[in-house]
Structures are given as C-alpha cells and as structure tokens.
Structure P
Amino acid sequence: MAELVVIRHGQAAFGQDNYDVLSDLGRTQARAAGTWLRGMDWVPDRLISGTLERQRDTLTEMGFAGDIEEHAGLNEYDFGDLLRARFAGDVPDLVRGDRKTHFRTLRDTVFLWQDDAIEGPSETWGEFTSRVEDARRFATDTASKRVLMVSSGGVIGQLVAASLGAPASQMMQLNLQIKNSAITRFVFSGDLFSLSEFNATPHFATPETAALLSYS
C-alpha cells in the first residue's frame, strides 16, 4: 500500500493585494511540517505541487530533496472570480475587509457555485472537480510508495469528500476547517484510494509551536 500525504500551503498574504505569497509565518509552518515528517522517518520519493507560488514555496521550504513536479489541477478555485460573477463585479466592501463576513460569504458563494447558480464563472464546479480528480490520478499513477503533494484548502476538501463519497456541500465544510500546513493522508493501490488522516498538525502540538497555528 502506498501513501499520498497532502499538505495545505503555509499561511499566505490574506487581505493583501497579492494573496499568493507566503508570509514569514507560512514559511515557518512549512519548515515545521517538513521537520516533523523527517522526524517520523517519512521521506517522500515523489514531490508534487500546484503551480501557485504559495504552493511551490511551501514544498520548497519543507526541505526535501528531489525534483518538484507540478499539476495545475492542484490550484485553488478562484474565489475572487466567483465573487465578481456572483455580485456582477460590484463586490461589497465588507466582504473584502471584514474577516467574518469574508468567510461566511465564501461558504455561501461556493454553495451557489456547486448548484450552478452563479452566472459566468471562469470555472464551473464540474470543471473544478474534474481537474482535482485528474490531479489525484496523476499523483497515484506511480510506482512511488510515498508521494508528497502541496495544494490548497478547497482542493484538499474535495479530495477528502470524494474519497468518502460525501455530498458536494461537505467539500466546503471540510475546506473551512483545514489549517495552514496541515497534513492529510491517503492510502492508495490500483483503484483503491482511502482517507487515513485529515487536517493533522502534530508539528504544532507543543507549547513552543502552538502559536504557529493559522487557517488562512
């Protein structure tokens, strides 16, 4: 049985013009995840990232040797595009500036997207789930026994929901729980693909590292 370990990227630049940049905390989180995996004698024999800067940099900061493969199917859905489509380009200031409102709107907007109730998004819900499945097949069509992959919360939520046969809405409930640099683990063999661990952060489980925890 082989393992696929999926890491959510470290903390990015929430609230800034360019979200796709790791913060200093995000880089520290990524290094902590890599250190913990090595301490458990878990060293990957295949490295995969999405094409987003925050994903690639997280994998680099984790410090494992080897070439990094990229798959765009691991990139996060474009929430900014979904907002512009939902609000016809006139996104309320409160959605942009208030953290609680932002995440409540994120959840509700994704539910509408899943129901094909948003007109004109650049990517449909069906296209998103198809590319995530393509990325999963890419990662597991391998002779490697330990695959390390860095992605984002929505993709990880979809991977977990699909592996459990859960309804589409469950993807978003999972998405909102996933911590920066959290570890989600699957086992795979042939057509078998099963969840074995979700959203774990043992690298933050001491008094010294607890302050590293973040969600966005």
Structure Q
Amino acid sequence: MTTQRPRRTQAERSAATRTLILDSTAECLLERGYPATTITEVQERTGLARGTVQHHFPTRADLLVAATTHVVEARLRRFRHEAELVPPELDRLQALVDLAWRDLNSPAFFTALELWVAARTEPDLRAKLMQEERRVFDEMRTVYLDVLGEPYGTDPRAATLVEFTLDILTGLSMTTMLNGHLGEREAALRRWKRALAVLAGTLPAHELLAGRPPARRR
C-alpha cells in the first residue's frame, strides 16, 4: 500500500518559495556581483513568475536586505559545521587560523563581501548589514574561543588574538582574491601561526622569523 505524502500547507509552500528566491539571490551575488543581481535576473534563475518574486520582495532593495540575513545564516551554519570537524589533537592556535581561513575563503564570505561593498552607498542595506554582521561576529568569536579551549579560553589575551587573526586573514583573503598568489598566501599563513604562538607565549620571540625567506636585494 502506497502512503501518500501529506500536502504542504500554504505557509510551507510560501516559505519554500521564499527560500528558493533567496538562494538564487545569493548565487547571483556570488557569480555576477551586486550590480547584476536584479529582480529580473533572480526571477529567471528561479523559473518563477515575476509577480511571484515581487509578491515576496516588492523591490530590489527589499530583496537584497532580506538576502543579507539569508547569507549570514548560511555562513553561520557552515562555520558551525567546520568548527565541529576540527580534530581535537590539532594545535589550538593552528586550529584557530585554519578555521578562520576556511570561513574567509568560503562562498558565503565572498557573497557577503559583495553586500559590504554595496552597503557603503546604500543606507538601508548598510543598517541591515551592520546589524547582521554584529550578530555573526559575536557568535563566531564565541566559537573561536571554544575551539582554542584551555589554557587559551580563559586567557585575557585570547580575544585580542582572535581579533588580530580575523583582521589579518580578512585582508589576506581579499588580496589573494585579486592577485591569486597562492604561494605567498601559504607563507603568510605559516608566519601568522608562528606569530600567534609568540604572542601567546608558547614560542620564543627569536623563533618568529625562522623559515622566513631572505629579504630581497634592492
């Protein structure tokens, strides 16, 4: 005997349609950038009628403000999952850098980057993005401190080490995105791991430059 699936309610169908629209918006932001992410482009990607898209998001501004929260949620889900996969035997400072680097090179990060740039000149988007970014950073900082564990977790320097790591690796990710110099990126990551160990007091300061290539002659 075949069991018939219960029909979805109107609310469930509406939520599924909204998710489809926002997923397509995030894909468009990543693939084509903010200027090309229009209602028409999103409507074509979803295969929905334009009226259906505009029923949920009457204007492009409404769509992109909603996409901001959607992108943040996707980034947080991926980040939590990655944090759960960190091997317990891995050095905690290295684990911090590796976790941050994976996040800052994820599709969700580069999608958010498109929104950051656009928010500079769009007040409504900027207000929403600032609200959501505070939320994402607060949660990520908590997870980073959990990943560090003891003795770092209760060390008053730990929060500063996390902040430094996020700031430095964000800049490195954006630079690598432009120039594609993967060798320089790997070298910079290794140096920052050593620098963190020095700052945390687990590596002598004179070891910081160990393995660094000689300076170029002018």
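Throughout, read-outs are computed from the coordinates displayed, never taken from laboratory work. Note that the coordinates shown come from a computational prediction; the quantities given were computed from them, not determined experimentally. Cβ atoms are built from the backbone, for glycine too; each structure is taken alone.
Some notes on this structure:
- Among P, Q, structure where FRET efficiency 1/(1 + (r/R0)^6) of positions 42 and 82 (r between Cβ atoms, R0 = 35 Å, to 0.05) as derived comes to 0.80: Q
- With relative contact order in percent (Cα under 8 Å, 6 or more apart) derived as 18, matching label from P, Q: Q
- Read-out log10 I(q)/I(0) by the Debye sum over Cα atoms at q = 0.08, 0.10 Å⁻¹, computed value -0.39, -0.58, structure in P, Q: Q
- Which entry (P, Q) yields the derived value -24000 for helix-only ellipticity at 222 nm (-39500 (n - 2.57) for each DSSP H run of 4 or more, over all residues; to 500): Q
- Which of P, Q yields 0.95 [FRET efficiency 1/(1 + (r/R0)^6) of positions 66 and 186 (r between Cβ atoms, R0 = 35 Å, to 0.05), calculated]: P
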